[in-house]
1. On FRET efficiency 1/(1 + (r/R0)^6) of positions 70 and 382 (r between Cβ atoms, R0 = 30 Å, to 0.05), which of the structures labelled I, II is highest?
2. For percent of Cα pairs over 21 Å apart, for residues 214-389 alone, find whichever of I, II sits highest and give me its label.
3. Can you tell which of I, II yields 1.41 when Cα Rg over 2.2 N^0.38 Å, for residues 318-413 alone is derived from it?
4. Compute mean count of other Cβ atoms within 10 Å over residues 230-237 for each of I, II and report the one that scores greatest.
5. The value -1.02 for log10 I(q)/I(0) by the Debye sum over Cα atoms at q = 0.12 Å⁻¹ was derived from one model only; which of I, II is it?
6. With relative contact order in percent (Cα under 8 Å, 6 or more apart) coming out at 10, pick the structure among I, II it was computed from.
7. Taking distance in nm of label points 7 Å out along Cα→Cβ at positions 46 and 278 from the coordinates of each of I, II, which one would give 3.1?
Structure I
Amino acid sequence: MTNRRSFIRRTAALLGSMALHQTASAAFFEKAPFRHLDAPLSDEEFWRQIRMAYACSPTIINLNNGGVSPAPRATLDALDYYNRMCNEVPSFYMWRVLDQDREPLRYNLAALAGADPEEIAINRNATETLNTVIFGLNLKAGDEVVLSKYDYPNMMHAWKQREKRDGIRLVWVDIDLPSEDAEALTQAYASKFTDKTKVVHITHLVNWCGQVLPARRIADAAHARGIEVLIDGAHSFALLDYKIPDLGGDYFGTSLHKWLCAPFGSGMLWVKKEKIPKVWALLSSDEPDGANIRKFEALGTRSFPQEMAIGYSLDLHNLIGSARKQERLFYLKNYWMERVRDLPNIRFYTSMKPEWGCAIGVFGIEGKKAVAINEDLFAKWKIHTVPISWEKIEGVRVTPNVYTTVPELDKLVRAITELAAQR
């Protein structure tokens with residue numbers, strides 16, 4: 001244990017992420033103090049130091065962090081260390097050491113979530129966490145679930161499977177995005193509620209376009225009718241500054257490999273304590289309808305190193321601070337959008353107001369397919385984005401992260417300006 005802690009301290013100090021047992025200054029620099037803990041969101045010197053914590057490509061500009069984000073160097077190094085340690089004596093280190101270390105990690109994640117640790121389960125991604133609830137709720141034929149076609153496909157597929165298997169009825173909300181009208185968005189959901197509605201599925205931040213939905217208002221309207229609320233927070237957790245219970249949901253799932261920048265294949269489930277017995281365990285458990293949140297972690301052999309490395313990404317997130325991280329990513333989104341919004345033929349699918357969007361921005365060019373724009377951005381400028389052709393959206397999704405620099409966005413602006421002039 002002593003050797004492990006020494007390794008953690010050395011790794012964090014060397015690679016630029018804050019270790020659990022260190023001060024922020026010691027974590028970033030071995031000798032010089034870290035002077036910018038209160039730096040403004042536009043302080044590029046501070047954010048370049050944050051960039052040093054990541055192994056950023058020197059040739060490709062990664063602006064698709066909305067799908068999955070890279071892990072900090074310290075997280076990668078810890079992942080490698082734990083893997084090597086486990087492979088020395090797997091059954092000892094995995095089951096007698098790291099399996100016990102899940103409890104401190106649960107506590108630290110709960111602190112960020114603003115939740116009771118006994119409401120937090122550590123899973124592999126948002127699909128697993130949300131499927132746990134979708135397939136675990138006691139629903140019968142004729143029960144209604146309200147959801148939107150702007151929800152994530154894996155979640156829609158899960159609900160459709162319950163529709164096919166159990167005869168529940170799916171009721172679809174029709175919304176026009178982007179929207180800055182909280183009342184209209186709330187009513188779009190509330191207007192679908194009936195006496196048969198049992199669950200409403202809310203995507204807090206829509207992955208297709210970066211729209212933030214008024215989750216709390218929708219949840220309150222649902223609870224007024226006795227309807228339970230499942231919130232998909234895959235794209236909002238560790239991006240927006242909030243506490244999970246503040247959203248007013250009963251169930252919440254997220255991926256930690258998005259904005260927390262944890263290892264790939266890590267996720268978190270939150271279930272309000274009194275609701276835990278109402279959800280059956282997704283996999284085998286000796287008490288599948290019990291009240292212990294750990295029933296949702298019954299995965300058998302898993303990657304313990306991946307779980308333990310989550311803590312290093314959590315340290316870096318806490319060093320930056322949730323509020324400052326949200327402000328910075330909103331600043332970066334609006335930085336490039338403000339510089340191209342007056343170009344001819346440009347259309348935005350994302351609001352530029354802070355309450356309705358953050359890091360994700362989606363733009364289209366009249367007469368151009370999203371796929372073609374995406375290919376052009378990479379072929380000439382080596383800018384990695386993702387094309388979005390979904391429902392009423394035909395554009396390119398641009399998603400910076402905390403390591404993204406302003407000069408990289410200046411290059412994006414030049415690229416969009418040239419593409420817009422080609423029509």
Structure II
Amino acid sequence: MQGKFAMVSLGCAKNLVDSEVMTDELMRAGYRKVTPPHADVVVINTCAFIDPAKQEAIDTIFGFTRARAQGKAPAGQKILVAGCMAQRYADKLVKLMPEVDAFVGVDQVGQIGQIVQTVLAGDGPKVYRSKVSTVVPDFKATRFRFTPKHLAYVKIAEGCNHACAYCAIPRIRGGFRSRPMTNVLREIEALARGGVKEVNLIAQDTTFYGLDRPASGDTLAKLLRAANRIPGDFNLRVLYTHPAHWDEELIAAFAECEKVLKYVDIPLQHIADHILAEQRRRTDGNDIRRLLTRLREAVPGIGLRSTFISGLPGETEQDHAELCEFVREFRFERAGVFPYSREEGTLAARMKNQVHHAVRKRRANELNMILAGIADEIGSSCVGRQMRVLVDSPGIARGAWDAPDVDGAVHVDETLPVGEFATVRITDSIAYELFAEGNSAP
């Protein structure tokens with residue numbers, strides 16, 4: 001036995017997959033997974049997408065360094081900072097955080113066992129990082145999943161080719177790299193055989209899947225149709241789609257594949273044409289409206305989920321009013337709004353027409369009030385319906401319109417078996433929270 005480690009995963013589901021891979025690598029190397037106070041080494045997998053995520057990472061790191069200094073953790077405990085923050089800021093953090101024993105970039109997740117061994121031996125550099133991220137995710141049959149047994153995330157690609165003005169992800173994660181389709185399908189098959197009931201497909205832009213390798217002929221639509229043929233009673237959920245890459249082939253796949261949940265996660269960010277252009281979103285308001293209308297026509301009962309950024313540089317009161325009206329018009333089944341976060345190193349951060357932070361917050365609050373009213377109406381419209389749900393924990397389930405950790409929940413009979421499907425009747429609602437009765441099999 002090499003020693004004991006703890007893994008702390010921050011940020012999005014894509015980061016969670018990296019944490020699962022690192023955990024598996026360490027366990028295969030002979031390390032034992034324990035809670036942080038008992039670990040010889042703590043690996044903190046960080047996010048650096050927006051300021052709140054960076055602050056969470058900083059607070060978490062200093063929480064562990066303070067615990068070590070105060071004797072609440074082994075005096076010789078090593079602290080490694082991995083993931084996006086290490087990839088983006090390692091050179092600065094070495095000086096700002098001398099308490100940290102090593103910084104590990106995003107391409108080094110598969111080398112974590114060797115890195116930990118070097119750090120525990122008190123040897124080696126402080127920074128383990130490639131200048132540009134180029135690694136393509138691979139299928140790990142023994143990946144140690146942090147999710148419940150019935151739920152899994154499958155990363156179908158890494159990086160991003162978009163140059164959205166407000167986003168630093170391409171600078172951190174590199175260009176878009178699709179996994180080969182056979183590799184993805186093998187992972188989904190293994191998960192289905194293992195009893196997983198919901199497979200969530202993730203990437204920075206799932207709709208760009210295969211387009212970076214046109215000779216392969218791979219597309220998201222082709223992947224969904226192939227995955228739909230895999231035996232087993234499980235669902236496929238597609239997250240993080242981009243409005244610029246939807247086409248009729250993909251819409252048809254959503255409509256025709258019975259395993260694909262009728263749920264579209266499509267972060268739109270804004271609707272005003274000049275904002276979309278300045279933020280390099282590769283689409284305009286009319287294209288977005290046509291796409292949403294087409295999705296609702298082609299896929300009856302579809303749930304549209306989106307997120308919006310309020311107070312982007314150059315946003316006027318007229319632009320804000322247009323966004324409010326757009327939200328009222330399309331009545332998204334699930335939606336969220338965030339005030340713009342000015343991220344260093346991005347094009348938007350250098351724009352001169354910044355919106356005051358108080359105005360950003362006020363506009364976001366106004367949009368959230370509109371969305372709250374729509375959520376109440378959407379929830380009320382579900383009352384009386386029969387709904388197929390997946391039970392996540394005693395008394396808590398999710399329907400097709402509820403992605404893990406980001407959407408609402410369906411409160412069900414606590415006797416329903418966890419990790420299984422059930423059909424229930426909705427009896428009440430509070431916004432995105434639904435209440436149901438019944439305990440029948442699907």
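1. Structure I comes out on top.
2. Working: I: 63; II: 55.
With respect to percent of Cα pairs over 21 Å apart, for residues 214-389 alone, the highest-scoring structure among I, II is I.
3. Numbers: I: 1.08; II: 1.41.
This value belongs to structure II.
4. I
5. On the way: I: -1.02; II: -1.12.
The read-out comes from structure I.
6. Working: I: 21; II: 10.
The structure behind it is II.
7. Values: I: 4.2; II: 3.1.
Among I, II, the structure yielding 3.1 for distance in nm of label points 7 Å out along Cα→Cβ at positions 46 and 278 is II.
Laboratory data are not the source of any read-out in this text; all were calculated from the coordinates shown. Just so it is clear, the structure is predicted and the values come from calculations on it, not from any experiment. Cβ atoms are built from the backbone, for glycine too; each structure is taken alone.
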